[in-house]
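What follows is a group of structures, each given as structure tokens.
Coordinate-derived values only; no laboratory data. The structure displayed is predicted, hence computed values, not measured ones. Cβ atoms are built from the backbone, for glycine too; each structure is taken alone.
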Structure I
Amino acid sequence: MSAETVIFASRRSRLARAQALLAERAAIEYDPSWVTGLLWLTTTGDRQTTWSLEKEGGKGLFTKEIEDAVLSGEADLAVHSAKDLPTEMPEGLGLAAFLPREDPRDILILREGVTEPNRIATSSPRRRAQLQRLFPKAEFSEIRGNVETRLQKIKEGEAEATVLASAGLHRLGIRPPEGLVFRRLEVSEMIPAVGQAAIALQTRVEDLEKFSVLGCEKTKKAVVCERAFLRALGGGCHTAFAGYYDGTIFHAFHEAHERREIQVPTLEEADLQDFFAEEFVDWIDQSDS
């Protein structure tokens with residue numbers, strides 16, 4: 001009997017590679033007889049380094065080529081940052097599992113000596129909208145590039161601060177370099193993006209059950225809840241929404257409203273979207289206006 005072969009498809013960035021290796025390790029730990037391989041791909045979002053993600057729209061820019069590889073059979077599992085995934089799946093694909101979530105909070109990166117930044121660089125509408133409430137006098141600009149590039153831009157004075165995900169910094173083993181200070185933003189200050197710090201494993205619908213064994217049920221429950229919230233509001237990468245479920249309380253943010261914390265009842269996955277649509281009906285009206 002031939003050994004099971006499992007090919008993981010991922011973006012080429014150093015962070016994406018680190019996440020793909022975590023997924024591969026989970027597969028090997030589950031069944032050491034599996035023969036694994038890694039397929040590195042360049043997505044539209046990777047190629048278009050000068051695009052404004054807010055203006056172009058971020059949905060699918062970092063996922064389509066990876067999903068196509070799974071649909072074609074070139075790969076078996078697509079490894080994604082869950083926060084990059086559109087709420088709608090291409091026909092024939094589904095989410096099999098989520099690896100254990102790391103710290104979902106954001107890190108404020110400051111030039112040494114700066115406590116109240118006047119110039120903040122971020123391409124995330126979610127982060128900008130919440131940072132405006134923390135630093136109302138600050139001016140904002142966009143920033144692109146990998147983690148190391150962004151850190152270097154702040155060191156060189158392109159801005160006084162930026163924000164990066166704690167999980168990404170940890171997975172890359174990055175500590176505060178000389179000239180920069182890292183300050184963790186609590187959820188009370190900055191609600192994370194839907195799916196932030198979770199690694200999603202996407203596969204063909206006929207293989208969902210086979211690969212579901214690789215996941216963390218606690219993480220799956222949280223991210224499924226958050227994605228239902230995002231679907232209810234119709235949000236995406238260009239929308240200043242945030243939603244994070246800590247296992248007890250759901251923390252939500254909309255740029256046109258006050259942040260909100262609610263308890264989520266025990267519901268079937270299919271009913272969560274309707275629950276959020278009722279709880280946040282005023283936010284949905286705002287997003288459609």
Structure II
Amino acid sequence: MQIAGKSALITGAGNGVGRAIAVAFARKGVRLTLSDRFEQRLRETAQQVEDVSREERPDDTPEVQLIPSDVPDSWRERVIRMVLERFGTLDILVNNVSVVQGGRLEKIEAEQLRAQLDANLVAPIYYTRAALPALKESGEAAIINVSSVLGLVGLPFYTVYTAAKAGIAGFSEALRRELVGEGIQVVTAYPDAMVVPMQEGTDLGPAEGFEYEPPEALADAVVAALERGETEVIRGSETIASLIERNRKQPQEVDDLLAQKKAALEQFAAAHRDA
């Protein structure tokens with residue numbers, strides 16, 4: 001897929017991976033609709049998009065539409081209509097919203113448990129459902145679902161988040177096969193388990209699934225996958241790749257490895273909240 005001139009809707013575009021994808025798309029001349037529930041963060045993303053467009057595409061005026069809203073179920077069709085009214089087409093949907101709360105399952109409040117499932121799994125499914133008619137009209141479209149390495153390797157004290165990210169990976173795989181031959185490329189992105197620097201004072205590292213990589217690296221890999229027609233982007237070092245493979249073939253070994261770091265994992269997860 002050549003993405004220049006395409007129209008993309010990116011959810012969770014206010015920071016991290018969503019912002020990085022927005023900037024990477026802007027470098028390619030993609031017309032952007034950016035959604036996030038934090039308006040100030042969204043405006044900061046828009047400023048970065050404008051800055052990079054001015055520097056790298058001085059002959060083009062960046063086309064950006066902002067939707068600062070925590071979009072309820074009833075609004076998703078309206079958001080799609082807003083994209084179509086502004087740009088005439090929707091070619092790329094990026095399902096990126098992520099909500100994390102670590103900790104022991106029995107200590108996670110029911111409201112926070114539901115919030116993680118809704119944001120990380122339910123919302124992308126509903127957004128995709130709402131967007132499919134427009135994407136099919138495009139003729140050359142793509143859906144990017146952002147999962148996590150935690151969707152491939154379950155970590156203790158991230159039970160709900162892991163369940164949601166594994167669910168979105170399964171959804172993405174099934175959807176890809178459902179849409180074969182219909183002009184819609186489905187890409188599943190698996191960022192490193194943590195796309196934030198590790199907390200100081202722990203000895204957790206790549207062997208346990210913790211590795212820092214700037215979100216820009218994932219965004220560049222997503223663009224490359226779109227352009228090459230690939231279906232998966234799995235990030236991380238050889239150690240992360242080895243952990244994923246061991247978890248698939250010899251899960252008991254990974255159980256034993258993580259058991260040795262259980263106390264550190266629990267301490268880390270108890271302080272980890274991100275939205």
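So here's what we get for this one:
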item: For 31, 24, 17 (semi-axes √(5λ) of the Cα gyration tensor in Å, calculated) the corresponding structure among I, II; result: I
item: Winner on distance in nm of label points 7 Å out along Cα→Cβ at positions 98 and 226 once structures I, II are ranked, highest first; result: II
item: Of the structures I, II, the one that 0.30 was derived from, the read-out being FRET efficiency 1/(1 + (r/R0)^6) of positions 82 and 138 (r between Cβ atoms, R0 = 25 Å, to 0.05); result: I
item: Structure responsible for 26.5, with mean count of other Cβ atoms within 10 Å over residues 90-97 calculated and labels I, II on offer; result: II
item: At a computed 15.0 (mean count of other Cβ atoms within 10 Å over residues 130-137), which of I, II; result: I
item: Which entry (I, II) yields the derived value -15000 for helix-only ellipticity at 222 nm (-39500 (n - 2.57) for each DSSP H run of 4 or more, over all residues; to 500); result: II
item: For 1.00 (FRET efficiency 1/(1 + (r/R0)^6) of positions 106 and 170 (r between Cβ atoms, R0 = 30 Å, to 0.05), calculated) the corresponding structure among I, II; result: I
